[in-house]
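What follows is calculated from the coordinates using simple rules that are stated; it is not laboratory data. Computed from a prediction, not measured in an experiment: that's the story for all the values here. Cβ atoms are built from the backbone, for glycine too; each structure is taken alone.
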Structure 1
Amino acid sequence: MSEYVFGANILENLTTGMYQDSRVIYREYIQNACDQIDKAVNQGLLDKDEAKIEINLDKDERVILIEDNATGIKSEDFIRTLGNIADSDKRLGENKGFRGIGRLCGLAYCKTLKFKAKYKGEKVISVMTCDAEKMRGLISESESGKKYSAQEVLNKIYKFEQIPADKSEINSHWFKVELININQENFDLLDFLGVKNYLAFNAPVPYQNSFIYRSEIYSYIKEKGFKLDEYNIYIDGEQIFKKYEAKHKTSKGEDDILRLKFQEFYDENKTLIAWGWIGVSCFKAVIDKDCLMRGIRLRKDNIQIGNQDTLQKFFKEERGVHYFIGEIFCVSPELIPNSQRDYFNENITRFEFEKQLKNYFEYLYKLYREGSEISSDFSKIDQAAKKELELEEKIKSGDFINNAQREQAIEALDKIKSDAEKAEARISRKKNLNNEITIRIIAQYERDKEPEAGAETEIKLDLRPEQKIKYRTDRLSSRSKAERKLISKIYSIIYNSVEAKTAETIIANIEAELK
């Protein structure tokens with residue numbers, strides 16, 4: 001048989017070239033730790049509540065430490081488990097990771113990558129040290145003509161050793177990943193807040209207690225008999241939670257989550273493919289870009305697949321996904337994350353899932369469009385009330401130049417009021433359709449419109465012909481009637497020649513000079 005050589009570049013593809021976001025190293029190492037925690041719990045080695053994954057950042061020394069208290073690795077299996085590539089003992093469908101390549105990702109972002117393991121009852125700590133800086137140099141040499149195989153590179157950068165464990169550690173069990181001397185260009189890996197926010201939506205962690213719909217999600221899961229993997233993960237001693245909230249900002253002000261809506265996806269054999277939840281709000285506008293929880297997120301084993309925009313392509317309008325917060329949890333073992341974990345491998349189950357997603361998102365499209373229409377109608381009602389109040393103030397203050405301008409403003413208000421009346425009629429019809437979500441959205445707008453105690457609720461605009469009307473030039477009482485008439489004509493020309501804001505500025509300056 002021929003021997004086939006894997007060139008050094010395969011290592012570049014599995015490390016530097018594998019991921020676009022350096023923070024995926026946290027996701028990959030956490031994924032491996034979660035699998036070992038599951039194994040430790042199944043073996044009775046520890047209770048799930050006792051299990052934890054701790055991340056510590058040392059900005060000064062540029063060091064990252066990620067450790068768990070799961071099974072560790074037997075010393076006799078250590079070299080084979082960590083030295084081999086894509087030769088994992090994990091099983092597809094049972095474990096979160098299964099390809100055996102994720103641990104290599106740290107090689108792209110530091111000078112030295114170190115793995116340490118302690119197995120319960122053993123007297124030694126197993127250590128693997130990888131010279132990441134040397135690896136990158138050898139790959140560069142190989143690309144320049146001095147060819148190395150992947151095996152040759154690994155033999156040059158790997159170092160294995162065993163060191164004695166303290167007597168107090170004999171019964172301990174853990175695994176540690178240490179990234180030493182983080183590259184200067186990868187400063188984001190040491191940014192506490194950035195990493196914390198990244199993990200809050202990428203890692204399999206619980207919902208924060210302040211999310212008022214948290215208990216509703218857990219109750220739904222319990223009722224349906226679904227599984228939701230959650231782990232205790234800490235960064236510099238602070239536990240990480242999913243940072244969902246019941247309010248979010250939009251370009252049209254703050255919006256509230258009024259309720260959650262759950263959805264299940266089944267294949268043709270009535271087998272569950274996925275389930276999820278979305279937050280139903282008033283859908284005033286798309287959620288602000290700086291809102292961390294924006295978007296409907298795709299998850300497998302409660303670990304995010306892709307990012308907040310991964311499902312954007314299934315919406316009729318791409319912006320549609322940004323009206324929502326929510327999660328879709330994929331449970332079918334046939335939905336297999338690709339090597340970069342930004343989507344799933346192509347197969348029949350993925351095709352069926354995508355077909356159902358498109359149908360579901362068509363419903364969501366109608367949902368946020370309905371909310372947008374209701375928002376628009378309430379805006380028209382509010383605008384009519386605002387414009388009527390403004391007109392009353394302008395009439396009282398004598399802000400109009402002449403009667404023609406006043407009549408024009410009244411006609412414009414009549415048009416706005418007519419639109420508002422039509423909007424009120426549409427809202428009334430929608431309330432009578434007995435659609436529970438629509439009624440909730442309308443009720444929220446009505447609550448927002450309720451006046452504060454003691455506030456004036458009715459505008460009485462006095463437009464009687466016999467009422468004495470004041471005009472702008474009446475303020476120039478020191479000027480003769482003829483002068484005021486001429487000034488009025490000048491004001492009128494100005495208003496007809498430039499846009500209103502500029503006209504007002506010019507006239508105000510003239511008034512100041514004429515006083």
Structure 2
Amino acid sequence: MKPICKRSRVLLSALAAAACFWSPVAGAHAADQSAAPAKETVKPLEWLQAQTPPHFAPDSTLPPLTRWGWAMSFDVAKELADRWGYAVEFSGYVSEKVADEALANPGGRNGRCLALVAADPRKYKLGVLLDRQFPEDMPPEAYLRDPQGEFLADKWNKKSLSPEMPDDCLKQAGQLSAAGLARLRTRCPIAVIQNGGEYGLNVLGWAQKYWQQDPRVVAAKGDMDWYRYISRQKAREQKAVADAVRAATPDRLLYVFYTCGGGTHRRGARETYHDDWSWDYSQMRVCADIATNEYYYHDYNSGWIGKDDMLTQALGAKGYELSFGMKNSYDYVCSGYKQDANDPALPVWDATEPIDDNAKAFGDLRLYEGFLKCLYTEGMIGAVAGYFSFPKGGFDNAFSPDKPPQYLAQMVILGRVHALFSHQEAFLRRGDLLPGPKMHAKVTDQPAYEFPTGQPNRRVLARKMPGERKWLITAWAADGVEGPAAVEIPELGPVTLQARAAGSVYTAALQDGKPVLRQVDAG
């Protein structure tokens with residue numbers, strides 16, 4: 001968890017990923033020999049249209065993918081919705097003003113988005129960003145005050161919000177945030193609503209020193225520890241917003257809150273665990289429709305490998321979510337976005353080069369694909385393609401066709417993996433993530449939720465359909481060193497899988513008492 005307004009930072013970045021044409025098989029690259037001579041530069045729309053799109057299951061009910069970042073053009077948004085599994089991206093936070101402007105201007109970018117969805121809501125799904133608001137005029141009781149009754153300032157505000165804010169203020173905040181959604185819904189349904197969080201009550205690491213100066217807050221906390229107290233109060237705040245959103249959009253597919261999940265930095269048993277930089281999912285789960293975590297390469301983690309790798313983090317969070325019956329998640333994912341704004345020399349990722357399992361700022365995209373396959377096997381049913389640096393020239397800037405910008409390459413990979421798992425939706429929706437034979441390396445009171453291979457960077461996850469002898473298994477070479485991964489799955493028995501950098505996904509069944517594997521991402 002970073003300070004509020006992290007995503008407003010502008011870090012210029014445009015690391016490119018080599019691969020002009022992506023084959024229908026995720027992770028493979030192939031030149032189109034019949035294509036006309038390549039143009040010197042192309043725009044994102046041209047590049048996307050030149051790619052072979054993935055094949056989605058026609059009956060899939062997986063939610064569409066979404067984005068977080070500066071909005072792309074209408075034509076790119078439509079292309080992403082047409083062929084890559086994304087929601088139609090509405091631009092900007094949906095305040096009443098922004099909603100009214102879109103409704104009043106059908107020829108504008110957002111007006112065209114609404115018309116597209118209204119004309120064919122089965123094909124096109126709208127994705128929006130919640131307008132995060134509090135009332136401008138709130139009573140003194142909404143703010144922290146010292147023993148003398150004076151307002152307490154924090155690093156960002158002259159008056160700091162109190163965890164004991166009156167319920168009526170929270171109700172008004174929810175109504176303000178949901179008002180724009182209600183306006184849009186008069187024109188078309190809204191599918192995925194993102195509440196980007198990072199507003200309202202902060203986390204312990206930033207705000208406890210202010211809260212403990214307010215006698216009213218200290219009295220309300222009583223003997224409860226600060227982590228459980230502020231988790232309860234943050235949940236109270238965000239449940240008021242969630243209730244208003246749910247009332248305004250009863251036909252939505254998902255309402256997500258950043259972040260409302262098991263916690264990627266979980267350490268130790270639940271009875272003693274606390275975190276200065278997040279809130280406890282046991283309280284926060286009422287604030288969103290689904291669990292949501294963040295997985296950003298080398299952002300408060302050691303990347304694909306190392307002492308705090310992203311998959312171990314993910315499985316720690318998942319185990320806690322499962323304890324509350326939450327099988328699925330819709331996560332924020334990114335294979336890197338940070339670039340020194342003072343360094344104009346941007347490195348280019350080259351698919352012909354050896355795999356770098358610990359690249360500095362941007363993870364090797366082959367390994368990113370494998371990581372995403374593990375997240376889906378874990379139970380993710382969709383994701384937000386996050387990108388928090390403004391590319392030099394913007395998101396519509398032209399580029400060499402064989403060097404697509406990092407943000408675009410990441411989105412294509414996510415679309416391909418989403419399509420792959422649309423064919424395995426039953427496993428994601430109804431299947432169970434198997435615990436594996438060992439306990440989690442960092443969360444000592446829950447299973448590891450993976451199967452040991454004897455090689456720490458060859459990771460194997462498995463799901464099983466309840467009451468059926470059917471399995472979904474993924475093997476990933478997290479360090480890029482590919483090879484066999486031998487594991488023993490309960491009831492299925494010993495199997496050997498091919499662990500690849502881009503991941504290998506199998507379905508398995510028993511025939512005449514013997515395991516039969518079928519790789520669904522081969523070719």
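Things to note:
- Highest-scoring label, criterion being distance in nm of label points 7 Å out along Cα→Cβ at positions 76 and 476, among 1, 2: 1
- Origin of the value 1.5, where distance in nm of label points 7 Å out along Cα→Cβ at positions 324 and 372 was derived from one of 1, 2: 1
- Looking at FRET efficiency 1/(1 + (r/R0)^6) of positions 116 and 252 (r between Cβ atoms, R0 = 35 Å, to 0.05) for structures 1, 2, the greatest value goes to 2.
- helix-only ellipticity at 222 nm (-39500 (n - 2.57) for each DSSP H run of 4 or more, over all residues; to 500) derived as -13000 - corresponding label from 1, 2: 1
- Read-out volume of the Cα convex hull per residue in Å³, for residues 148-211 alone, computed value 117, structure in 1, 2: 2
- Structures 1, 2 were shown, and relative contact order in percent (Cα under 8 Å, 6 or more apart) at 19 was computed from 2.
- Of the structures 1, 2, the one that 21 was derived from, the read-out being percent of Cα pairs over 41 Å apart: 2
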